[in-house]
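Participant: Given below, in the form of structure tokens, are the structures.
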Structure 1
């Protein structure tokens, strides 16, 4: 019996060693007529094996088995397109399928490591992925750091702007986990939820962290001049109602985060204490709180403010969290805030969550600037035109007059002129919805990132690694 045959027969599915994985991936690509197979995805056990790849832009899967069909092979029969196709080679049954929603849902049920789980008290970092191709780079950035990755992270607002739903966000993350061979767990954050319907949609997709947002009701109370206690009344009722909805609809263990970061005032430690104790009286346990910290947290650029003052403010909130049961502090708009990461990790004694999102989109544009300057120029031109409209729901201070006309910028200077200066970064950052809402641009950008997936993962690992390292020390 060969080592491969032993790995197929013995124990639960596990990653194959390098040589066997490469041979299996090559065989699947040849028999399935794929354009690419991912050796890191190769799993064997329970009498069968599984590998992932691509056929052009399509995500594809293959499973092989002898005799009784293992559950993970049967899951592929749910897939569309190639789903259910079986070919026999030397007594071996092969099943090929598209890695569509049905097939990936079946694999999640059969292979527990493909389903998200709560982070618990582990330090964690969220990686928003607005295009759906960033998970390999995100996992490369966090590997070996001790930080727990939250991969399927997106707000309803962002889903609407990118034309995706909770199931799409989950599927993209799950396929990324599968193709990289990651088996150490990951989370899924339904970010900035404001309605019961939003909770229902994300719970049905399998999200494990529900970030609750009462910004609208608190802002309305603030505008009416309500007293401190009165302005929180409706917010606590909304938080509690959404928490009960999550408890009723969640598919398994889940966590709750209370988001206060988009309010028009800094969150005082007293406010923090009032919210978590008020929710506790209503039977709601909070796992994370996202205060609005002192200083300026604009999108896509570094922290602006006094780092020492931020550290004191974070430490005061961490003291409240410890006294209230030990929930984590969550830092929103956390992309590119390099000046405060180390201070945040120290102030919280490692009990933290950091959320990043738009910076991964900017790194995708970096790949475009290098590999297809004309595509990048079209994206940058649309961003300049749409910035005045798209900036409305984001905290930015970019001056678009300082962003150059991309048609006048040589290809060799595109990164330097658009992905370093704060003004240009913010213009690109907040116009993702306009860009991805244009089918021509969206499809060309996605196609480029698929073709350049190695470069895409590399730039993400490098840039997000700069976020991870000071947090992991």
Structure 2
């Protein structure tokens, strides 16, 4: 009897310890904007941005100034984040709208298995490959998934607060909140709520990048885009207010970032900073002790998966190629990687490019140099692109604007980003930077070899017209797809991260 009593007491004690540990695990909310440039938030220095809620999170958390995506393309970027893997290591998902390899675990599913309540609300854009006959599919990552839309709000954030209110109160939670803002279509203009968002942005106040035409059409286009960013920020504020009201903000880790750069020429789908750099703000009062800190250390978007898993006390699977940022959350001056790698594969148009950053230099390897990098089809069909085309036809483009149409492109590019933030002066042929070129060229070769990257023998072809952005094939016709990068080397089964 005494033995049974001791066993019972030991079991009760163990359950109490486990419950305590579960209570201490952080809630996590990953908030992802759609097509938002890294410098389009006030806390990143944009003087006209109205993003008070993200700015407040940064002021009380950590703002990362060297965070980079692995793809400047919607679904490949998201698939990379949710697997913690480089795009060509996710299977066909390295290309737009294609599925993640069936055998790869998704980190929210691992959280769910360890007791987390998991929800996706908003843009999903992460299809899964069906397993072969006889094989079990990976567990579903989310208990609830919806598109976050409602009458009068197609921005993907209509249900965010509702999910917070309806959650089970006895479990930690992980929410993947993914807005459609600021994807083209400019729904915010059509659904504008001045009482909630304030006045619409004034085109005359817009900052026009050097590689766009400064005219009324482009400024109006940029103002509509800014409206989307402001609406996105508003709903982040509502999430934070709800967390405060429930008394759980202190132990909720919030990450805010985007999936790629703004949907304008020479941004989205580019491997340059305008496409691949992302804002990344982390807010977690009990876990971040240096409120308002700025971290200049290199961060890759594949680092988010191992970070969340580690903080939740969940084992990080061998398939994850990223590095946990836990040390940087504790000490903003900590460094977890020396290099950040990115890639661009098929997104509306044929492409194959790779990039590596070391915090000082950006090295680009273009494996389809005969093709221009004019941007995705929705950007090509935009007023901003039309203004560039008009100026091109009139031979009135500046060198920065000419880059939108440049073909052939250099096979290699090298930029010292501190001196050249827009990456417009290629240093490949200069002797002053020969050592940096040689070093990063070797690092790129090593990364491609160790991660089983390759140039497809049968690459995907253009699915849209490069001048008009119009479809070249019916919507359900995918015959232009070829084999993705790395498929000939079974890259989806390779877990090596390469140099970091």
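Every number in this text was worked out from the coordinates using simple rules, so none of it is lab data. The structure displayed is predicted, hence computed values, not measured ones. Cβ atoms are built from the backbone, for glycine too; each structure is taken alone.
Participant: Consider the structures 1, 2: one of them gives 5.1 for distance in nm of label points 7 Å out along Cα→Cβ at positions 51 and 219 as calculated from the coordinates. Say which.
Facilitator: This figure was derived from 1.
Participant: Of the structures labelled 1, 2, which one yields -14500 when helix-only ellipticity at 222 nm (-39500 (n - 2.57) for each DSSP H run of 4 or more, over all residues; to 500) is computed from its coordinates?
Facilitator: Label of the originating structure: 1.
Participant: Please state which of the structures 1, 2 yields 13 when relative contact order in percent (Cα under 8 Å, 6 or more apart) is computed from it.
Facilitator: 1
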